[in-house]
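Down below are the structures I want you to see.
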Structure I
Amino acid sequence: MMDVPSIKDFQWKTLAPLPSRRVYCSLVEAGGQVYAIGGCDDNGVPMDCFEVYSPEANQWNSLPPMPTARAGVAVATLGKRIMVIGGVGANQTPLKIVEMYNIDEGKWKKRNSLREASMGISVTAKDYRIYAAGGMGGDLRPHNYMQHYDMLKDIWVSLATMPTPRYAATSFLRGTKIYVLGGRQSKYAVNAFEVFDIETRSWTKFPNIPSKRAFSSFVCAENNIFSLGGLRQGRLYRQPKFMKNVDVFDIEQGGWMKIERSFFLKKRRADFISGYLKGRIVVAGGLGNQPTVLESAEAFHPGKNKWESLPPMPTPRCACSNIVVKNCLLAVGGVNQGLSDAVEALCVSDS
């Protein structure tokens, strides 16, 4: 049984705010710095802004803007390069444009485009290759593409198609396997769970996520994948409902575990931030009943198999961009009535 931090080891830090308010910006970490890429402004217009946050100095610096304004981009780092893939452009349609920022040179370069315009692509990087799964095209149809980008040749190569077409899926790389969970087809959530093997270049269907929810969150722990909260979508005679459900996949056993109710979140929530900090799954903010923007945060205790309340988020919001850096879960931007420029970090200390 691993020693995990206690609740009193967690605290929120208020960091330097974003230079401009936004939602749907993409975050990536490279060399200990956090890069914020694009997003939408108050009027829902995609932005070309590109900034870097230095945790040491607690400050944001503006970098050369992206050549193409966009929001909801897929982003991956390859060494000292940041690849920006697809997303939604200024006319609110998906893009096929791929651009690369060289951190050392401080310059953007156009790269070979995707074969089709696409938003909501799920990307994973391994060995100087980027793997891009799914997405949604201009016709609003979900894609089943799996393609990899070869940096040396600047080409996209099509691989075996994903069994379930979808966009906005979550992927995790473990060894030579890419786990692809959830996502949507048009407005509706899918509960597909499929795994791509980089070596054999083939897909395997895994057991479906037990409960189908939109705006849920997936977190990968040492031996488990957690599917957390979300919104049960309304259908003909059914009201939409915020959920506190938690499903846990046992990676060794290859199946979803039977879950006691103690595993469920304390608070129903969707569109929240989540992460894995020193052996504890943490969630914060999001939307809850009524619907209201939430400030509450909680952490799962793997020994007690239950959630414990954490200090609340200083700025309650949903639709934040988030990233884990150095034992801190950063919440960047998002929505609280209007758009927010708040940047806050839930940090766990070395007790």
Structure II
Amino acid sequence: MSWLLEHASAPIKYRAITEIARTADPTSPEVDWLPYSHRSAIRLAVTQTRDGMWNQSVLSIPGRHSSDFTGVGTIPAVRRLAEYGWTSDSPPLVFSRRLLFRLLAEDNDPAFTFELGTKTKDDDLVRRTRGLFREAAAATLAQMGYENDPRLRGAARRILERTVSYLNSPLGEKPWMRVGNSHVLAPESAPPSIYTLTMLSRMPIFRHEHFSEVERIYYWITQPLPRQEVVQLFGKKMVPQPHLIMGDVLPHRNAVDADVPFALTWLETMARLNFLRRNDGWMKLYERFVDDRDRNGIWHPHKGLERPTTTHPWAWSTFPLDDGSAAESKFTDVTFRIGLIGKLLGREIELI
């Protein structure tokens, strides 16, 4: 803990103090200023436009080699600010709220397809895009703390009903259909997405009210992951759907090593869902992270000395929260996440 407080960025310090050590209240004047002092967070916030959006985009993320937030979409930007520790009543998050709630609507208005819109009218792709944005917006609003808002609860109920109905249907038992030489998901397929899992992980009361439905999702996401790429048929087009979860996305340590930030995002989400402690495989992978810490509790990678990077769009908002400009700060993000997951598991955290 002392190492994090010395070397980590202000947002990580704030969250370590308030969420892991819990030695201060999040609203305490001694610490509540920390998230808003971080230069990267300020730089991201001031690029928001008056309509509450970033770059007239919803889900876009900066390029892999981008050193700033160029091209970032509204949902990744809002989630990154929330991960930095900015509260839902901070101006950028307040300004984005209207759009996020609008995206929850059950309509297929092409005006709300933004960066995924097409010049030619395509009702199938509009339906796909609106569904994608709807689930991502629900996940973001849940993360912002709007669980009790009836608009979010209504959207969450519809998303969950649609998902569980699919899982319990004959199509859920045999999800793949053959098109030419490829196996794809049928247009009406609705498996759980990473957005749905994130939404549920941030709505504990809602989960309790829909316990059996959430349990059904657990059994789905722990089944063996199919080998084929997740592609879904929309009209005559086959569209990649990497956000859909067709099984266990973290079956072994090679999957962890391939993308450490996403692995931690997944383990944290599973911990919030109370799924992590029930799954021996995931717990072993988490314990491996714990074992990779040194005597001071600092995590180090198995190979090399570089900070881990991610290629997963949903993990972008969670990593990194530290600019990593100094050698000592390269591993603060992973060290923080290990502690946070441990706290979510109910473990006693030793403040070294």
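What the table shows:
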quantity	calculated
Answer label among I, II for the case where helix-only ellipticity at 222 nm (-39500 (n - 2.57) for each DSSP H run of 4 or more, over all residues; to 500), calculated from the coordinates, equals 0	I
Test item: distance in nm of label points 7 Å out along Cα→Cβ at positions 211 and 267 calculated as 1.8, pick one of I, II	I
Relative contact order in percent (Cα under 8 Å, 6 or more apart) derived as 14 - corresponding label from I, II	I
For 0.20 (FRET efficiency 1/(1 + (r/R0)^6) of positions 51 and 275 (r between Cβ atoms, R0 = 30 Å, to 0.05), calculated) the corresponding structure among I, II	II
Value 2.9, calculated as distance in nm of label points 7 Å out along Cα→Cβ at positions 203 and 219, assigned to which of I, II	I
If semi-axes √(5λ) of the Cα gyration tensor in Å, for residues 3-170 alone is computed and equals 27, 19, 18, the structure in I, II	I
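All of the numbers you see were taken from the coordinates with simple rules; none came from a lab. Not measured: the values here are computed from a predicted model. Cβ atoms are built from the backbone, for glycine too; each structure is taken alone.
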